[in-house]
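What follows is calculated from the coordinates using simple rules that are stated; it is not laboratory data. Everything numeric in this text was worked out from a predicted model, so none of it was measured. Cβ atoms are built from the backbone, for glycine too; each structure is taken alone.
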Structure I
Amino acid sequence: MLKSTPESYLENDNSYHSLSLEDLIEARDLFHVHLMNKKNVVATAVGRYRIRKDEPRPHQEGYLDAVQKKNKGKRTLDNSEVRDYSWPCVLVFVKDWIEYDEFEDTKSGGVDLQDFIPKRIYMPDGRIVPICVVQATKDDYVEEYVDPSRIVFPTNLVGGGFPLIVESQGVQRIASIGCVVSDGNKYYALTNRHVVGDPGTIIYTRMKGVLTPIGKSSSKQIGNVEFEKMYPGWKARNLFINNDVGLIEIDDIRIWKTDVFQIGSYSKLADLNIYNLSLKLIGAPVVAFGSVSGRLDGEVCAMFYRYKSVGGYEYAADFLIGPRGDTKLQTKHGDSGTLWLLKTEDTETKTPSLLPIAVQWGQHSFIDDAGKGKSAYALATSLSNALRMLEVDLVRGWNLDQDYTWGKLGHFSIANVACDCVKNRNLKRLMLNNIEVITFDFDSLTISQIDKGLKALRKDFGFVPLADVPDLVWKGREAGIKRGKESPNHFADMDKKDSHGKTLLDYCTGDFTNMQFLTPAEWLSYYQDDAVRDRSKGILPFRVWQIFNEMQTACQAGELNRLVAAAGILSHYVGDACQPLHISHMFDGIPNGNGGKMGEGVHSVFETNMINKFIVEILNEATSLINNGRLGDLRIVKDGRQAAGLTVELMKEVLKLVQPKTLVDICEMHKGQGKAFIAERMWDKIGAKKMGKIFGLGALYLASLWQSAWEAGDGDHNITELDEVDLDSLIQLYESKTFIPSVNIKEIGQYTVDLV
């Protein structure tokens with residue numbers, strides 16, 4: 001007779017819940033050889049029983065019938081889940097699902113009964129350990145191609161989640177940076193052993209499109225280690241844990257951050273060992289940022305996943321990480337080295353916390369339920385074990401005050417001041433009504449207030465103010481719509497001499513009304529000169545031309561949302577044009593011929609440290625210059641070509657005020673004295689008058705472009721609404737890759753045709 005309590009239908013004895021992780025490891029080890037010799041078994045692991053998603057829960061209608069049903073259909077990783085009442089078990093992964101009825105006498109054409117997988121393991125001391133069978137047909141095809149257009153490379157600072165590049169046997173390979181560690185003497189970047197290669201191998205990334213060395217591989221590496229050395233006190237015969245962890249000796253720690261790109265800072269290490277490692281981790285949420293795949297949200301599916309057997313020895317991964325919920329885990333080749341963080345809550349403050357827990361070194365892809373697609377699962381090693389074996393410590397809190405994007409405060413500040421510079425009454429009313437979707441109010445123009453505001457807007461509305469959409473969304477991969485060709489739109493190296501001794505500044509002659517050498521074809525010929533060979537090929541003035549055309553067209557069509565979106569986004573590029581290191585080949589120092597740079601890190605010091613510290617003085621001077629008419633009136637342009645010419649004029653004015661070489665020299669002179677100190681020395685040299693004029697000119701030229709596009713598109717007659725625009729419509733616009741598409745120098749020509 002059946003018992004009346006729901007627990008009796010859980011296909012287990014209540015004592016199952018008292019089984020420990022050590023019990024499962026012991027049972028699996030005792031029975032593993034037997035299991036692996038069954039024809040259909042491909043791998044084993046330990047974890048908690050996976051229940052089919054369509055099965056009702058206890059106390060739900062149909063639960064009793066579901067429990068008693070003999071053939072329930074295949075159980076896969078996709079169609080099953082760990083629930084709060086799931087019990088400890090040994091997981092057995094099979095290639096094909098075979099129902100019990102199919103096991104017959106082989107002479108009759110059935111499956112040999114000897115290959116049947118029992119429901120339980122009976123231990124010599126009486127313990128009973130359940131077995132959960134899961135179909136996981138492995139897809140052995142590995143997609144190794146990495147689309148470079150999907151990768152976000154660092155701009156001024158390197159850290160977790162960014163890509164690294166290793167050249168091996170004539171091929172460049174992409175992998176991910178995990179975190180920063182230290183042995184007390186040197187700092188290292190942690191990634192995979194199979195990535196860093198032999199000690200002394202130079203490791204690179206790309207900064208502003210240029211292949212840049214960031215360090216060399218260290219002799220501190222670990223690979224396969226006996227299970228009993230990794231977990232002293234627990235026993236597993238002939239089992240090795242694949243650690244696959246290697247270190248990169250960092251060249252210059254000043255350009256590194258310790259947080260994870262797009263995720264942020266993390267808390268203390270999840271220090272796992274035999275005394276606290278438990279099955280509570282099964283089903284626990286984890287998050288990561290892979291350099292190829294971007295943000296990854298998943299959960300711990302199993303532990304000690306035995307994935308390979310060679311010569312009588314077994315190899316396992318500490319963690320098998322899979323999707324959380326119905327969204328697949330899109331981890332790809334190139335995510336090797338990614339740091340996984342356990343999402344938990346601080347016991348004292350009750351605030352969310354991220355604990356570094358594992359380092360990804362591989363992936364397995366399994367054919368999904370219908371056999372038409374596949375799901376990726378990450379293989380990862382315990383970070384605490386790796387750090388213990390390498391005798392290094394996790395480093396936290398380095399450069400957390402520095403942003404991965406340059407000049408965030410500058411972009412928002414110039415956009416704010418420009419709204420007041422507009423002279424057309426209707427346009428000014430429109431821009432002021434929408435100032436909070438373009439930028440922040442004047443009193444909030446400090447880096448702390450902006451960061452606080454950005455966090456609130458993202459959380460509450462999923463919105464980024466338009467002035468920094470190009471950095472935070474199109475380059476930062478927000479909402480999964482990162483644009484691969486966006487970077488060249490943010491700069492132009494105006495001061496690099498070609499084989500004739502001339503620069504773009506020299507070639508672009510005349511005023512903005514009729515500037516020469518202002519076509520993409522002419523700039524491309526310059527970039528291809530033997531003395532230039534600029535792989536990044538910045539197109540900043542042409543980007544302004546493109547957006548000017550977009551604003552003019554929006555005005556002509558009476559499309560208010562499109563106009564405001566384009567105008568707000570234009571402010572970012574004008575902000576770039578009035579920053580001297582965005583328009584110079586000395587953007588982050590000058591190569592010294594020894595693989596390093598003189599003045600390395602100058603970009604971050606100038607555009608982040610100095611501007612953040614002295615923004616009040618800069619804006620006071622800028623507004624004073626504008627209000628007193630000392631910067632002149634608006635410069636009205638007639639079309640997109642003149643808009644590009646005006647942008648080049650702005651660049652020329654900026655480079656007269658602040659020479660990039662001066663900034664590089666200051667940074668080099670005070671090397672090793674800290675960014676804050678160097679920023680103050682820069683301020684001593686440049687001061688409020690020059691910086692105020694740069695910001696003032698940027699705001700005035702931006703307002704000139706806004707008003708010019710408004711007049712060219714007859715906005716006074718075509719734009720009838722001057723109120724606040726809808727946030728959702730703006731998000732829909734800037735999340736669309738067809739809105740002001742990001743292109744390169746060979747494609748920009750189609751968007752730089754003057755409108756009638």
Structure II
Amino acid sequence: MTSARRSSTSFPSILRVSLETRDRMLVRLGGSPVELPDPDAFALSPAAPLVKVLRGGPSSVVLTGGPFDERERYTLTAPDGGKWPVMPDGILDRYRPDAPLGILRESGGYRFRFFAPRVLGLTAELRHQPEDDPFAEISLVPDPETGCWEGSTDQLAPGDLVAYKTTGAPGGAEVDDLRFADPWSWAVVKQDDWRRRSMSLILPDELIQLPSADHVIVERRARLIYEAHIKDVTRLHPAVPEDLRGSYPGAVYQEQGRDTFHDHLTRLGINTIEWLPLADYDYHEPPHGKRLPGQHNTWNVYSRNHWGYMPAYWFAPEGRYAARPSINGWVGRDGAQVRQLREMVRRQHELGFSVLVDVVYNHVAQYGENPIRQIDPLYSLRHDGKGNRISESGCGNDLASERPVIRRLIVESLVHWTKMYGVDGFRFDLAGILDDGTLDAIGEALREHLPEVCLIAEPWGGRYDKTRYSVRGWSSWNDLYRDGIRGFDPMSDRGALFGKKIGELVRHISGDLIADGGPFPHEESGVKYLACHDGYTLADFQRIALRNVRGTTHAAEESAALDHTLLSRMKLAFLILLSSRGMVMWHQGDEFGHSKRIALDDARDPHHGELDPDSYNKDNATNWLEWPMANESTRKELIEYVAGLSELRKKHPALTLARRENLIPLPANHKEAVGVKLSTGSDLLLLLFNLSGNREAVFRLPEGRWAAWADHQVANAEHPVSGAFIGKAVVPEMSGLLLTPIVRELEQA
């Protein structure tokens with residue numbers, strides 16, 4: 001290396017050095033240089049010529065020279081002596097392969113096409129069984145124009161396995177000792193431990209060539225979404241046979257004379273199921289407390305990622321949810337997960353449900369052997385100017401969605417799920433981390449196949465901006481609604497359900513529209529919800545808030561009970577939720593007051609017995625829904641109340657279709673009472689809420705006679721729950737009323 005000569009010229013601090021082409025580096029600066037230093041003010045290691053310094057813009061300079069090697073790890077020494085890694089940015093973005101990627105069926109055999117422009121060698125190993133030695137090894141050949149390695153074989157048959165072995169992987173020498181499945185794999189076989197060695201499974205032709213699946217489309221404003229986890233809703237369900245619990249077929253299992261999971265959803269009026277992640281993910285974390293090379297799990301006593309938010313292979317369905325998940329310690333060996341997932345979605349469509357899937361494209365799995373994270377992390381993961389991995393996801397491996405091939409992986413895997421499995425839409429975890437170009441590409445590709453596809457963003461993670469989704473025709477989770485109605489924290493930040501933030505209630509139930517100071521242009525742009533998989537359940541949040549005690553064992557002692565006070569407050573919560581404009585969602589079990597009280601199991605969690613605000617790692621009774629509990633009298637009463645509200649929502653278009661201009665406030669006797677009149681076409685109704693905990697509310701009603709269809713006790717779409725109201729309505733503390741005009745036919749009935 002030639003030493004850099006110290007420059008007497010003031011030079012701004014460097015933010016990032018990018019290798020753009022074989023003869024050009026871009027140096028981004030923290031300010032604008034007054035004068036440009038000479039090339040010899042910089043030095044490159046390993047040594048390569050630096051010929052000129054040019055202005056690249058107001059806050060950047062260009063270093064020309066070379067030729068530079070994209071496989072090399074250069075370090076640039078700046079005029080002030082600071083050392084900066086040269087990041088292979090634009091030079092890698094020039095690779096934009098057009099041909100299909102993955103293991104591809106073709107006449108006479110299979111073709112391999114694997115994108116890895118900086119490895120020195122790539123071999124496809126073919127096996128009959130995971131533990132077998134390879135029966136053939138195919139040395140792939142690089143294409144310098146596309147960055148892909150290619151080869152072909154006529155030796156593969158359905159049921160065989162393929163694993164890739166690298167030579168000279170830029171991720172580090174240790175990567176060359178690993179074996180990887182193809183990122184475009186339709187099915188993956190993985191070892192059932194935290195290292196999760198993986199291989200691609202060759203599927204039979206009749207499965208690969210299935211026609212595109214059908215879809216069920218629900219109008220955006222009419223969606224009632226039930227957020228669920230495959231195992232949580234089936235593991236303790238009495239109508240599901242033991243060997244099908246936790247599986248795709250278990251979710252849609254039916255037996256004559258027995259209520260099923262989908263019967264329950266139908267009773268609730270649900271028309272959309274949103275599954276927590278179903279794509280292949282890393283279930284295991286390193287063993288807790290054990291020091292391993294490069295790993296030391298000090299935080300997760302369960303060593304599990306139960307929910308599925310550690311994505312590994314985005315085209316492949318999770319093999320753990322197959323009816324027979326593991327064979328000799330390998331998950332997904334028989335490929336049943338592909339057929340079973342397709343059949344599950346098909347059956348849900350037959351039952352009248354639209355199906356959404358939660359997808360995770362903001363990061364890649366942190367632990368198991370994985371080609372995206374390990375083969376060339378400087379391409380596939382985001383790094384700062386010092387070469388450190390960026391972790392806005394909090395998971396350590398933020399995906400570089402802006403990279404052309406990573407963007408293509410995201411888009412093509414989503415299209416695959418809509419075509420192969422019939423998925424009707426997606427909820428994007430931490431969508432704020434995805435770049436704008438990828439959001440545009442997702443929308444364009446999916447709408448080409450399915451114009452009415454439902455796209456929902458979790459609008460945080462790095463960038464918090466709901467507008468970027470609504471302008472693209474997406475919806476996004478409305479945390480403003482959640483925090484305004486329920487609250488953000490049960491101890492320190494409570495919402496209208498506890499007599500707080502009442503002045504915001506009308507804005508929230510009408511859609512948090514831009515016209516009212518909210519972020520959404522239309523009611524359907526926001527998904528209203530009060531609880532989700534993250535955080536406390538709706539009932540647990542209120543248990544803590546009502547007792548004014550954090551979710552300790554003491555606070556949880558009576559969590560199995562749904563007492564009168566909590567039952568009343570839960571009814572009020574659902575009355576507000578199901579009378580709000582726009583998409584509505586709730587989390588599994590909230591309709592019967594489910595509690596996530598930490599179960600005692602082999603992990604010996606020191607917090608067992610407490611209420612859990614973050615149960616991602618608990619594959620046990622903490623998360624599993626206790627369906628027999630739903631038959632208890634108070635819980636049945638809550639379920640019937642929620643079901644009645646859902647029927648009212650279907651029956652009265654004003655509850656879903658009324659626009660903001662057709663929502664008129666109604667006067668009451670105190671400021672903790674909120675009333676509105678809704679109308680659309682021939683439908684007219686009144687919503688009256690009393691958010692005071694110690695005084696009744698009196699509302700002055702429009703002219704005429706009014707009947708209540710929902711009050712603090714009952715909701716019924718077929719019969720009024722009260723006598724006639726004329727002139728005024730009295731609403732007890734912490735409750736509400738839903739009224740409609742009494743017409744002649746109703747009086748006669």
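As an exercise: Cα extents along the principal axes in Å, for residues 245-324 alone, calculated from one structure in I, II, equals 47, 31, 30. Which structure is it? It traces back to I.
With respect to distance in nm of label points 7 Å out along Cα→Cβ at positions 61 and 645, the largest value across structures I, II is given by I. Taking mean count of other Cβ atoms within 10 Å over residues 637-644 as the measure, the highest value among I, II is held by I.
With FRET efficiency 1/(1 + (r/R0)^6) of positions 213 and 293 (r between Cβ atoms, R0 = 41 Å, to 0.05) computed over the structures I, II, the top value is the one for I, the highest of the group. When helix-only ellipticity at 222 nm (-39500 (n - 2.57) for each DSSP H run of 4 or more, over all residues; to 500) is computed across structures I, II, the figure -9000 traces back to I.
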